[in-house]
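Colleague: Right after this note come the structures.
Read-outs throughout are calculated quantities, based only on the coordinates presented, and are distinct from any laboratory measurement. Owing to the predicted nature of the structure, the values given are computational and were not obtained by experimental measurement. Cβ atoms are built from the backbone, for glycine too; each structure is taken alone.
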Structure 1
Amino acid sequence: MQIRKNKTINFTILDTSNIKVNQDLKIEILEYGEKKHPIIIVDDFLQNPEDVVDIIQKHPFPERTHTCETHPGWRVLCRLEFPNIKSFISAICDKHYNVSEVFKRRESFYGSAEPNIEFQLNLYQGGTPCLLRTILPHVDPAYIAFNLYLNPNEECMGGTDLYKHIPSGLDCDLSYISKESFIKSKEYSLLKSTIITDNYWTIHDEDEIKKFDHIWKKEFTLEAKYNRLGIYPSYLFHTVSMKKDWYRNKRYSLAGFIS
């Protein structure tokens, strides 16, 4: 009888606690819109952003299929913890967005008061086909969104655009955090009545959005910058700031939500 020895298998183990928040980071708090929604901009965020870039470059991304219709590029859920990033985001968001109190109020409606932070890796590329609804201003089913921009500054263009819905005058959809009162409002009815139902394959470009300038008006751009962390409420109408000839070598970032 021949006995075969087990082969030693090498696994890639990543200790993301080595990703450190910079002690000399710079924080700017902006107030956006009539309700003065806080937008948090953190520059020089990480001590070692190149290590996050290395993770993104080595992470497998699937081939684009019909499941990629919902964004102009590639996106994968990231199961890595990034504990130092998570701790910073939790603390600053609880301070400026009162996260704990908001989720406590949501408990009676949604059954859970425990906020959850999820990370994802984004690769966006100018000229990449996607469906129209993916490039128009939208809100996400979460409370807070964040994006750590990681392209070198000489490659950075655009960022995240914030829009106002002209017919209703709304700059946000609050149904995620105050569903019962908001959905009964006149403004919400106007918002729903002007939802664009056309959906066709196109290229993510500001010129495509300008076709709907009777509905959407760009109010602000959270500009992309290397090692900049941008945090904003997910319920603000927003979209990726992109032109078809930008980021031919892809815009990559560590993004995520508090939901």
Structure 2
Amino acid sequence: MGLNNFLLPERLPGQIIYAGDRHCEIFTLANKRILRRSRVAGVGLAELDAGGWPEIAAQLQPVDTGIILNSDPFIYNFFEFDKLPWSRKLLRELVAWKLQKIFPENIEAYDHQFFRLNKKRIFSILIKKTLLEQIESLFRGKSIPLIYIGNSTLEILNRLAKLKRPPDFFVELDDSSCSLVFQNKGLPIYIRKFKSGSGSDLAEEISKTVQFVKSNYGCDPRSYCCSAHQEEVSTDGIATELAGENLSCQSAALAGETPYIPGSQ
């Protein structure tokens, strides 16, 4: 199973696992409502050893299940061409040629998905096939049907795209990492991932990245929202510091409490 498409899965799983840096969250859903939510600290599924799997599996039901990986194991690229062919075969060949020019590793070792953003731009995503195969093997071993493998960043992008006035960028905070995703007219234009530190350091990195995007992408990011996977961590301090840079924080509630979980409200 490769990474699922940019859109929602064909059918929503009744059970979804969010795999973060140092924790997993297990969600039970019905009729787009979260019925149960539990957190397993100190374990993850994005590591190839997956040593915490027995503790996670003990809480799972044998029903259709999806897993949402955080940004850490993914590699993002944006490609721009003079013109994109409409033929999917020719487009795939063109994107593969462009990727081979900049990617130092063997592309065959990665699951590669790409999405046409407009007439000229492509959004490319890579993840190691060995990681996907390992996750599938874990679920097969417990006879739990795995029907969906997704990406938290894409899930949040999908959710924000439905808003009438989406923010210019969003901040996704996990236990030890941060992803900044900048948008223009509802489409991603730039993504930066880095290890997160203290609130002050994080605000500084966000501000620096905003200035970079402003200088290089012909837009002026001013509004943002936060999606934090950290337990009992407030982003108020970061918002206060960024307000001094004329960056306004939109309510995360606009996109729902769990925008990274497909189908949830």
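Colleague: Comparing FRET efficiency 1/(1 + (r/R0)^6) of positions 146 and 170 (r between Cβ atoms, R0 = 25 Å, to 0.05) across structures 1, 2, which is largest?
Modeller: That would be structure 1.
Colleague: Out of 1, 2, which structure matches 2.3 when distance in nm of label points 7 Å out along Cα→Cβ at positions 18 and 194 is calculated?
Modeller: The correct label is 2.
Colleague: With Rg and Dmax of the Cα atoms in Å derived from the coordinates and found to be 18.5, 52, which of 1, 2 does the value describe?
Modeller: 2
Colleague: Further, regarding this structure: 1, 2: which one has helix-only ellipticity at 222 nm (-39500 (n - 2.57) for each DSSP H run of 4 or more, over all residues; to 500), as calculated, at -8000?
Modeller: Source structure for this number: 2.
Colleague: Tell me which of 1, 2 gives 1.0 when you compute distance in nm of label points 7 Å out along Cα→Cβ at positions 26 and 58.
Modeller: 2
Colleague: Determine which structure produced the value 20 for relative contact order in percent (Cα under 8 Å, 6 or more apart), calculated from the coordinates; the candidates are 1, 2.
Modeller: 2
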